[in-house]
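Engineer: Below you'll find the structures, each written out as structure tokens.
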Structure 1
């Protein structure tokens, strides 16, 4: 289980995940073929459509499969996936200006 705290705004031009701003971020390292859960907690005033390359995840308890999930302002959303596609995959906010301002990192499936 990986907690993903989304932050930024509030007068700052930077956006981040877990207090880290791309490119100065740590990779999220997961074991191949193992289940992974991300718990997104949005601490900002804006919604964030979080996107993961290379995988589809299930959102909440209903099992809907997606590659992007909207995390509402001050909201909490959980997603689950099986890390069955090895490599380094970008994980970022699909509001492009948020990604360009630092809200992205790498998921490393080994």
Structure 2
């Protein structure tokens, strides 16, 4: 029985990486789910005084701002070696319309 389990695990790992499901899930979140979340929030950001419309989500490449103020791209390996957080800025297009403004058309 133990040998069969070992063979089964070995066969699975020949076709699938240990981190494959995590990478697929993360990529789906970045490419699809973040925009879906913003779209869902967008419907709930209205009042009599102001309307806020959230638009497209954009993610820049991970970078680091050095002590001298310079900026450079960073990789996960460099972040780990330097004990830094590996992160990237996330931007959302935003349009604000106040009630006292009129549409020009």
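Engineer: Assuming 0.99 is Cα Rg over 2.2 N^0.38 Å as calculated from a single structure, say which of 1, 2 it is.
Structural biologist: Here the read-out was taken from 1.
Engineer: Same structure, new question: Tell me which structure, out of 1, 2, gives -10500 once helix-only ellipticity at 222 nm (-39500 (n - 2.57) for each DSSP H run of 4 or more, over all residues; to 500) is calculated. The partial results should precede the final answer.
Structural biologist: Details: 1: -1000; 2: -10500.
This figure was derived from 2.
Engineer: So if we calculate relative contact order in percent (Cα under 8 Å, 6 or more apart) for every structure here (1, 2), which label has the highest result? Working shown, then result.
Structural biologist: On the way: 1: 35; 2: 25.
Result for relative contact order in percent (Cα under 8 Å, 6 or more apart) over 1, 2: largest is 1.
Engineer: Given that distance in nm of label points 7 Å out along Cα→Cβ at positions 11 and 91, derived from a single structure, equals 5.0, which label among 1, 2 identifies that structure?
Structural biologist: 2
Engineer: If you don't mind, there's one more thing I want to ask. Assuming 3.5 is distance in nm of label points 7 Å out along Cα→Cβ at positions 3 and 19 as calculated from a single structure, say which of 1, 2 it is.
Structural biologist: Structure of origin is 2.
Engineer: Figure out for me which of the structures 1, 2 the number 1.9 belongs to, where distance in nm of label points 7 Å out along Cα→Cβ at positions 27 and 75 was derived from the coordinates.
Structural biologist: Value 1.9 for distance in nm of label points 7 Å out along Cα→Cβ at positions 27 and 75 corresponds to 2 out of 1, 2.
Engineer: Then there is this: Assuming 1.4 is distance in nm of label points 7 Å out along Cα→Cβ at positions 67 and 83 as calculated from a single structure, say which of 1, 2 it is.
Structural biologist: Only one of 1, 2 returns 1.4 for distance in nm of label points 7 Å out along Cα→Cβ at positions 67 and 83, namely 2.
Coordinate-derived values only; no laboratory data. What you see is a predicted model; the values in this text were computed from it and never measured. Cβ atoms are built from the backbone, for glycine too; each structure is taken alone.
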